[in-house]
Structure I
Amino acid sequence: MPEIARANANASRAFFVRMLTRDISVEDCILDLIDNSVDAAWRKLGKKRLGLQSGPNFSKAMIDVKFDEKGFTITDNGGGMSLEVAKAYAFTFGRTDVAREEEAEFSIGVYGIGLKRAIFKLGEKIDINSTYKVGTKRSSFVVPIDVPTWVKGQSKDWDFPIKSAADLENDGLKITVTKLTDPAKARLGDGDFEPLLIDTIARDYALHLHHGLTIKVNGHKVRGEVFKLLSGGDFEPLNDSYVEKIGEDEVHVEIAAGYAFPPPESNDPTEKTEREEKSGWYVACNGRVVMAADKSMLSVWGDDFPAWHPQYTGFYGIMIFSSDNTELLPLTTTKRSIDLSSVVYRRARPKMKPPTRAWIDYTNARKNEVAAAEQRESLAKQTSIFSMTHSAKVTLPALKRSGPRETSIQFRVALDRVKNLARAMGDTTLSNRDVGQKAFDYAYNDMVDEE
């Protein structure tokens, strides 16, 4: 049949920007920009896998993030973006074949949208400055982006202008947002956002920070989060690794898991604690944490196991996937979850089950033998996950009942009644648990005749 016309299926720029940015937070956009700076530092250092006890030396790499309700900047010293890279693919929407060939080995970015998505989410007016070397000669340029003007453009070419610019202090990249979007202005102007961002960076880039990377947020140097697991005596954390072959490529997988801190005295599911928030399974891809403190079927909870319960607080496990072919890693576009269709992750996931089961069994036994458990726990010591020795499995003590069967009693009462009772007992420093225990003992001794 002869063609009589062509149907217009082109996307508008405004629609594209809206769809690109709708499902990502301001926080994750900033992390995307940090990812780009980390990749630049990695590119300078050459091919080397990042793991718990090995990795490139990032001690000369610096990323500086500054923001308030008026603007945002991120600066790095990663060597900058060359003019050729900027022209060819750095600003394309999606990763080109050239980009695949040129990207840093063991990089964090994979989809080719992080930079564009971040700048569109954060700003309406943005300058992207780069200073780089060709041989010994420094060169610089700036890509100015006026988003409202660009969105209204009618040209089929979605290009951005590139202009000459003064050199930056260091060879690297500087992204400056001089006019924020309304969502970014509200978030960056929130006084609670800075400490939240610092905590997130400390967790998600813990491996990079441990290996020397410097990240500053509004002048505050971020210190990487360090998890410690109980080791020694009857305790031994899992610390193992293996290599997964996918065609001609390899994915190196590390797994560590064990006892991070004591289970809670109360198992009340309505009482959330900082320790519970940190407990669960973590997954990192090329060093970047993409799933944190998971307590769902994304890891193993509720999958042939009990669903998560506060009783299991204190468990910590992490899987680290590393590959110079980033497309094999089980991360999503937002780097905030796991791609369950990933072959590598499907093969690795069953290895989460033995240490999880061991922890569930231990906490079940521990409820009836708290004193014996605490005595054994006191003989072990906390060991950083960055300095653990190899162990093919997690080891936890087998607790045998040494006395009468015990149970716990849980109920809720008004806090002022608990404080009043503690005052009547002559000690206002008593914990809620101690007040309950003393009240039970008093009632039992007064009402029960054991003769």
Structure II
Amino acid sequence: MTNKKIESVILPSRGSDKTFDITITNDIVTSVTPSTTQHPCPTLLLPTLCHPHLHLDKAYLLTSNNPAYAHLAPKTGSFSEALATTAQAKSLYTEEDLYLRGAQLLSTTYAQGAATARTFVEVDATTGTLPLTVARRLKHDFAHLVEVQIVAFAQEPLFSGQDAEDNLRVLEEVLESEAAADISVLGTTPYVESDRSSSLRNIRWAIQTAMDKRLHLDFHLDYTLSLQTDEVGNPYGPLTMAVTGILRDDDCWTRLNPGRTVVLGHATQFSQLPPHWMDMVARAIEGLPVHFVGLPTSDLFMMGRDDAHPKPRGTLPVVDMIRTHGINCCVGVNNVGNAFTPYGTGDLLGLACWGVGLYQAGAERDAEVLYGCVSWRARRAIGLATEQDEKEGEEMEVWEGMRWRGGLVVENRAVVEVPGREGEEGIRVPARQRRSVRDVVWDPPDVGLRRVVR
């Protein structure tokens, strides 16, 4: 029997002026009682964070100071350059290098407060299965800290271009191999195909394969700010609508692949569409396990480069999609330290904070939506929702009898101490206390004040 006790914690769902002691026995919460003693600096207990979209094999290519990649530093910062230099980097991968960068990413992620992560590893004619082999090692080695969900991901075209046949063959072989036991998700990138017909073939193949293999599905989709057009200039609708149409065909997905979700990442095109389009999307996905993930750090870095003035910035308006249209959404980091996103630390709380300004979401209730987008909404999207996550409106509650799946403890310092003048004592200033979700989203705590309790 294992017992764990968390004392003097604020549960946001019960107010910021009360503290509780929680006892956990054999991963079941056995008691939640008011604290018998009041701590002057109580901690805050929140649900753990979740990465819904994280590229494991490409992390830190530009910031690892590995001389093998030094010549691949961006010159223009463009999307085409990022595709080209990353393709070159893939040919230089070694097992040792992949493991080191992946371990650095997962350990950083854990320290920042995440306990679950959907990780993409590319499988194609260039990389073969090496990134997947390393990802399986990392999944095992970090299992006690982070639940790693592996996506077998096709970044390259599968139905157009000279390497398409080999890319498809390698991916299909992997899904038939013993490695498939560690693969939970199939991911593809329809927009990299050379024409719309090939993009649609990519989508149909991915949906059918995911159903055959009982996998979740994750598309990089509609990564543009303009509509595609046919030969005479008539615009096509977003590929998202093609996905939902196929999923609805004879209700195939929910009948043949129950319990699996479909995630649509990027979809920056939606930021430029008229408002009635979002209503159409909401109707199209109603009843389907479809979730959108906004990836604003990459989206804002890449989108709008071809426009002289004004320069648009496009990313999914996730808060409005949730609030106004009832669409399942979350946000993710995507890339860290590579040509697609050379900046940032990958901190999900930092991303939620950034969302306040990005989405103009400054109300207190918006802070809870943004926290959910990097926590329970993200876990729902990737199919790893806990009993707590599934209780709409009670995601931050802790109750007796619930299965404990971990929590994020945010500690409060008593004072901030800074040096005094020479020969004088230091200056001690009472520290601001974070006592609510709002406090954490608006002003994310230092990583040293965060602790995951498993």
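Computed from the coordinates by the stated procedures, all read-outs in this text should not be read as laboratory data. This is a predicted model, so every value here is computed, not measured. Cβ atoms are built from the backbone, for glycine too; each structure is taken alone.
Here are some notes:
- Source structure (of I, II) for FRET efficiency 1/(1 + (r/R0)^6) of positions 215 and 431 (r between Cβ atoms, R0 = 35 Å, to 0.05), computed value 0.35: I
- Between structures I, II, the greatest calculated value of Kirkwood radius over Cα pairs in Å, for residues 191-278 alone is seen in I.
- Structures I, II were compared on distance in nm of label points 7 Å out along Cα→Cβ at positions 7 and 343, and the highest value belongs to II.
- Comparison of I, II by Rg/Rh (Cα atoms, Kirkwood Rh) - largest value held by: I
- Origin of the derived value 20 (relative contact order in percent (Cα under 8 Å, 6 or more apart); candidates I, II): II
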